[in-house]
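Alright, structures below, take your time with them.
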Structure I
Amino acid sequence: MQQYFANTPLVVGNPYFFTKEQAHHASDVVRLHQETVRLVYEGKAYFGVTCTIDGEFAAMVEKEDPQVHECACEMTLCMALIRREKFELVLQKASEIGFARVVPFVSSRCVVKEKHDKKERVAARWQSILLEGAQQCKRNLVPSLSETIPFDHLDQVHAQLKAAAYENAYGTSERLSHLYHGQKSAAIVIGPEGGFSPDEVQWLMDHGYQAVTLGSRILRAETAAIYAGSVLSEAAGDQNEVFSM
């Protein structure tokens with residue numbers, strides 16, 4: 001079943017008219033014809049049946065879907081900038097896993113730097129990747145994307161559980177899975193390909209983050225992000241109510 005995020009309110013018994021991009025995808029790409037789709041508006045989901053009204057592609061809204069496909073813990077991924085294709089993979093999987101928010105940042109060992117002349121275009125592409133991931137997994141919410149921030153602004157990220165994955169923490173720090181005890185919000189910081197400097201790790205710990213281990217093997221940055229999100233999502237489970245973002 002295909003899912004689409006509506007840009008207008010959904011009302012049972014009324015049609016939802018697809019945007020131009022949605023109509024192209026539904027009618028020309030996946031070729032839906034009088035089929036049930038899942039529509040979501042502001043966290044609330046409905047089932048509708050596709051149709052054409054006065055030449056416009058639409059779906060007649062039939063009933064509400066009570067299921068909420070979100071994590072009980074509002075998860076934030078603070079992700080250092082890494083190479084484009086790898087960062088985009090992280091965005092896709094972060095959306096699928098259940099992160100509520102992605103905060104890109106630049107640290108001392110980042111190979112990739114933000115290009116200000118391409119900032120808006122890149123942000124639009126990243127948001128599109130998050131949207132597609134959320135639709136793929138039938139989520140009720142699309143993860144939010146913050147502007148890229150410098151490393152020392154990570155103290156502005158607020159969560160009940162704040163952790164930073166550190167490759168040298170094995171044997172001396174808690175595992176991420178052991179730190180979750182039902183907190184309603186969590187933030188995980190993942191460094192770049194070159195990892196964090198010792199000074200950066202100390203800074204994070206001084207500002208409320210706990211250095212955690214993801215196991216005895218050294219993971220690539222993109223693997224660490226996906227693994228950490230999976231651990232938190234599995235520990236928290238699914239929720240029955242939508243949280244506010």
Structure II
Amino acid sequence: MAFNDLDLGERLDIAREGTAYFAQRLAVLSDADFDGPSLLAGWARRKLIAHVGYNAAALCRILDWAATGIETPMYESMEQRAREIDEGATLSPGSLRNLFTHTAAQLDEKWRILPDPAWTAQVRTAQGRMVPASETAWMRSREVWIHAVDLGNGGRFEDIPEVVLDSLLDDIVGVWRRKGEGAGLALEVDERRLVVVQEDAPPTDTVVGPLASVVRWASGRGAIGLSAGSDLEPPRWL
């Protein structure tokens with residue numbers, strides 16, 4: 001079952017669980033740890049934390065759009081988004097903790113009070129896709145679960161719910177297909193699922209392993225726990 005096949009309440013609960021998981025990993029970081037590297041190349045933890053905090057604020061804006069019908073984009077521009085994150089990364093550790101807590105609570109409140117008809121209202125993502133407001137549950141779930149691992153202090157893909165991992169794999173492969181990348185690549189998950197990335201290109205390379213390991217590899221977070229394909233580099237996802 002895919003994430004968006006779940007009832008809306010279940011999807012929101014998974015997003016909230018992911019937020020709590022990120023909060024747990026954040027809580028065990030010392031203030032000095034904020035200056036250490038995350039698992040995202042070139043990103044210190046403080047920049048990653050700012051990014052996750054401002055992501056919640058951006059989702060609040062498109063939920064306001066859904067509720068009022070007045071267009072309020074996630075970001076004024078991609079340049080403004082990058083500048084906001086860079087400036088946020090200069091905040092003190094205490095301020096960054098407050099940013100995450102405050103914006104996460106604000107997003108949860110927006111979800112709680114959004115009128116039922118507004119969940120189907122069309123809003124625009126930062127990538128320009130028009131999606132129903134209910135898609136914010138997936139957008140936030142993806143953000144908090146993956147970036148909790150990216151903090152690099154004990155978060156694991158194995159802790160991510162299976163329905164999120166399955167949908168992440170669909171997301172990643174979908175992006176590769178739209179970009180025309182990954183020809184000749186197949187992904188085999190626990191001998192229960194075989195995904196051929198470009199169906200018009202016979203597989204020449206196969207990545208094999210448990211779901212969490214295959215998703216970790218496909219998302220560009222390293223080849224840990226694979227039984228085949230560890231020497232391969234995945235196409236770029238985001």
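FYI, it's all coordinate maths here, none of it is from the lab. Only a predicted model underlies this, so the values are computations on that prediction, with no experimental measurement involved. Cβ atoms are built from the backbone, for glycine too; each structure is taken alone.
16.8 is what came out when mean count of other Cβ atoms within 10 Å over residues 46-53 was calculated for one structure; which of I, II is it? Let's see the in-between values first.
Details: I: 16.8; II: 23.8.
The read-out was computed on structure I.
Looking at distance in nm of label points 7 Å out along Cα→Cβ at positions 30 and 190, point out which structure of I, II has the largest value. It would help to have the intermediate numbers written out before the result.
On the way: I: 2.6; II: 3.8.
Greatest value across I, II: structure II.
Thinking of I, II, which structure, once distance in nm of label points 7 Å out along Cα→Cβ at positions 166 and 206 is computed, gives back 2.2?
II
If helix-only ellipticity at 222 nm (-39500 (n - 2.57) for each DSSP H run of 4 or more, over all residues; to 500) comes out at -8000 when worked out from the coordinates, which of I, II was used?
Details: I: -8000; II: -16500.
Attributed to the structure labelled I.
Looking at relative contact order in percent (Cα under 8 Å, 6 or more apart), point out which structure of I, II has the largest value.
I
Given 1.3 as the derived value for distance in nm of label points 7 Å out along Cα→Cβ at positions 94 and 214, which of the supplied structures I, II does it correspond to?
Details: I: 1.3; II: 4.8.
The structure behind it is I.
Comparing mean count of other Cβ atoms within 10 Å over residues 14-21 across I, II, which is largest?
Working: I: 15.8; II: 20.0.
The structure with the largest value is II.
To test your reading of the models, identify which of I, II gives 35, 27, 19 for Cα extents along the principal axes in Å, for residues 70-157 alone when calculated. Working shown, then result.
Numbers: I: 35, 27, 19; II: 39, 29, 23.
Structure I accounts for this read-out.
Can you rank I, II by mean count of other Cβ atoms within 10 Å over residues 126-133 and just name the one with the largest value?
Values: I: 17.8; II: 13.0.
Biggest value here belongs to I.
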